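Participant: The following blocks contain the structures, represented as structure tokens.
Bear in mind these aren't lab numbers, they're just calculated from the coordinates by the rules spelled out. The structure presented is a predicted model; accordingly, all values stated were derived computationally and were not measured. Cβ atoms are built from the backbone, for glycine too; each structure is taken alone.
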Structure I
Amino acid sequence: MRSESGFRGAVLLAPGTYTCSRTISISADGVVLRGRGATGPAASTIKMAGTRHCAIVIGRSGGGRGQRSGASGSADAGERQQRDAAETSIIDAYVPSGATSFTVADATGLAAGDVIAIRRPVTQAWVHFMQMDDLVRDGRPQIWIRAGSRITAGRTIAAISGSRITLDIPLSDSFDSRYLNPPGTAVVKTKPASLVAQAGVEHLHIQSPPMKISYTQHPYTAMRINGQDCWAKDIVIEETMDSVSISGRRITLERVAVNRTVPNVGASKPAEFVPNASQVLLDRCSGNGDNIWHVATGGGHTGPIVLLGCTFRGTRHIEGHQRWTTGMLLDNCRVPEGGIDFKNRGSMGSGHGWGTGWSVAWNCTAKTYVIQQPPGAMNWAIGCIGQSRPTPRPFDSEPNLPVGTFDSPAAPVAPQSLYLTQLAERLGLQAVKNIGY
């Protein structure tokens, strides 16, 4: 039975090794899978065996393999196949990234507390403005994001005054009516899909057999979380690929480590952390490995996505990987042998193009940075240590694409942490102490 707080209880694993040949699924609200530790003699180890699978899945159905690859459309923030109760449209000429309010044509049927989908259309005019309508690979046109699709941000109405709607959290993208009308940006009251809520995994060691193979051969994966207000804490993962994938909203990973000693084989690379959700926090997570993406996003996700105090060893990169995910913050992250990239991937992959906009690296350390400025948007590196590496669009020899904003290069800025400062401003210093800072 679930308590008033939403929690049913915890399944406790004693120290020891548990050999599992199938996925452990958490498909009910309020359930926590908790071991005694992730390292040392008291560790609770999930040892993966048998047919290759995902070790732990939080979600309503299946144990499928999460992916970073986005279709040529968009993410609909969990509101697919739901009946729209009220619909209007944004009438402001321009809504900036970071805005918490906008004006609609008619607020009838909307009220504070309603969950809404803000459906930003992908128009041919916008694709052309982004210079993404001329991608070619091996003589064949590539599609960045298909015109006629949409990128959807899920938000909650905090207040309404006349036709002015105020949101619970800021928007991560801008909305320029010159490129979005027609049809314009729709604002729709919707009933979100039912996601597993208040479920978590804690204090565990997940161990895959080491395999020198390509990740396209479907190796073992570690965790898939598709929920809301869910978490993973104090987890050590060994030898999996495409290890941790997130979807849904309000997900926290705290001190989750992914370690590989056997290399991925081939040119195609797995992404060890895939934060394809809204309101995501990766807090003091880490990874070790080469020929991988440490962190990579899929297409059309609308943040905020925060990496706080994360450290990744190996020669690879963190990047907004493809098809316009917005609102990433990398705060005090370290990739000393690798890179941090907010860039245009051009025709790489299947036409990945602009991977991210409106993203910030704050007081980070990396060997290199490819921070580029998309048309009509910005990317920043502020107080970061490492070398800026201007590049052209992949497969083009020139010119280099416009470089994003580098502020105080090689000299960290105050405040030391942008995220923790904003957290204290919103909820007080106790909230910072509550998460261990």
Structure II
Amino acid sequence: MKTRFDLDQQELPKAWYNVLADLNRPLKPPLDPRTNEPIAPEALAALFPTTCIEQEAATDRFIDIPEPVLDVYRRWRPTPLHRAVHLERALDTSAHIYFKYEGASPTGSHKTNTAVAQAYYNGAEGVRHLVTETGAGQWGSALSFACQTFGLDCTVYMVRISYEQKPYRKTMIQSFGAEIFPSPSERTAAGRAILAEDPASPGSLGIAISEAIEEAVRGEATKYSLGSVLNHVLLHQTVIGLEAEQQMELAGEDPDVIVGCVGGGSNFAGLALPFFHTAAKESRPTRFVAAEPHVCPTLTAGETRYDFGDTAQTTPLLWMHTLGHDFVPPPIHAGGLRYHGMAPIITHLVEDGVIEPVAFDQLDVFESAILFARAEGILPAPETAHAVHAAVRIARDCAAKDEKKVILIGFSGHGHFDMSAYAAYLDGELVTAPARGGSTAQLGESRLFC
């Protein structure tokens, strides 16, 4: 009989939760761009291992976590759930604020949860080399760690502006034995085409994905690895929410509001989806708030349609919120949130009204990040700070109304490699970038009320 939790291992989940079993309607299938027909699974075999391809369309509610993956998870999981009592006092709020701290992972973010799984599955099928892209560097750090753990080579294409802004991420990636290149680069046809058009291009995740895929398909015993967006990636991240459910039960409270940041959607989904399952099963009213930067407002201003996941149009077409595969965002410091598209699962739940998207300016976000750091002693990553800011606004509104709400933050990672961003903010050098699609309030900020 399958059990959800191994209580002898400090409540480490033994199976991931698969939301595809509980959606009220199926996701729109990925399409082959050559035929506009649903893509055959074998067409993905050049990029992904068989198990990950199977997980893309699996309908089992729970999918067992392999024992070798659990062995690695046990190095840092379960991650702690903290109540932010000092932040509550600083805000003088009646709300109770909790945060699930994924900064406890070896590389400082949630990304390691799926990196370990993907490296294991690839290695088990004889793959010797993984190629990927990274925005702010959290995903590149995580995959380089996972590849080192399972004996695989790793190549990372890092969005050029983040490569320049965050040099210590490069050092971490190299410390785990991976090679790293700024994107766009001269190493691929996709990169050379971008540089020919704009030699000073800051890069984008779409461009870096194109470069990584190009190298992966031409390499021997080489596959591509993606850190967000796809169903199997979100599946692996649900270890976060499964742990948090049990921890909230131990705390004697249920969250009324769950907030997280969204770039491609994986960390938000990892926390939110298990609670979505439980809330639906128990008819429990729960709000799910997804925060993004207003200069890359994929959910709040993007179109919902089929689009490519990369700039060079090499991926299948995915039904998602998108700003267009050729979108190059302004070089804000939250590099992990600068993606043009969104996970199909998140798009689906936004369409159904389950998830509320909001967008914020980076100056407001960093103000809340500093408030959190001074109250709780943990410096949030710039991406995570978007979730913190959303929670702060909700908590302040609770204070104004003297309403008690339980708020749970998906604290996706620490900001120890983002000191240049904090230096720019504290020195008054961080600027407000023009919002795409309207002002911050028009993009949904006014909806954040208890």
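Participant: Out of I, II, which one gives 16.9 for mean count of other Cβ atoms within 10 Å over residues 97-104 as computed from the coordinates?
Facilitator: Details: I: 16.9; II: 24.5.
This value belongs to structure I.
Participant: Next question, about the same structure. Match the computed value -1500 of helix-only ellipticity at 222 nm (-39500 (n - 2.57) for each DSSP H run of 4 or more, over all residues; to 500) to one of the structures I, II, and report its label.
Facilitator: Source structure: I.
Participant: If you rank structures I, II by distance in nm of label points 7 Å out along Cα→Cβ at positions 17 and 393, which sits at the top with the largest value? Show your work: numbers first, answer last.
Facilitator: Values: I: 5.2; II: 2.5.
Largest one: structure I.
Participant: Quick check: 13 is what I get for relative contact order in percent (Cα under 8 Å, 6 or more apart), calculated from one of I, II. Which structure matches? Spell out each step's value before the answer.
Facilitator: Numbers: I: 13; II: 19.
Structure of origin is I.
Participant: Ok, one more. Please compute mean count of other Cβ atoms within 10 Å over residues 209-216 for structures I, II and give me the label with the greatest value.
Facilitator: On the way: I: 14.4; II: 25.4.
If we compare mean count of other Cβ atoms within 10 Å over residues 209-216 over I, II, the biggest value is for II.
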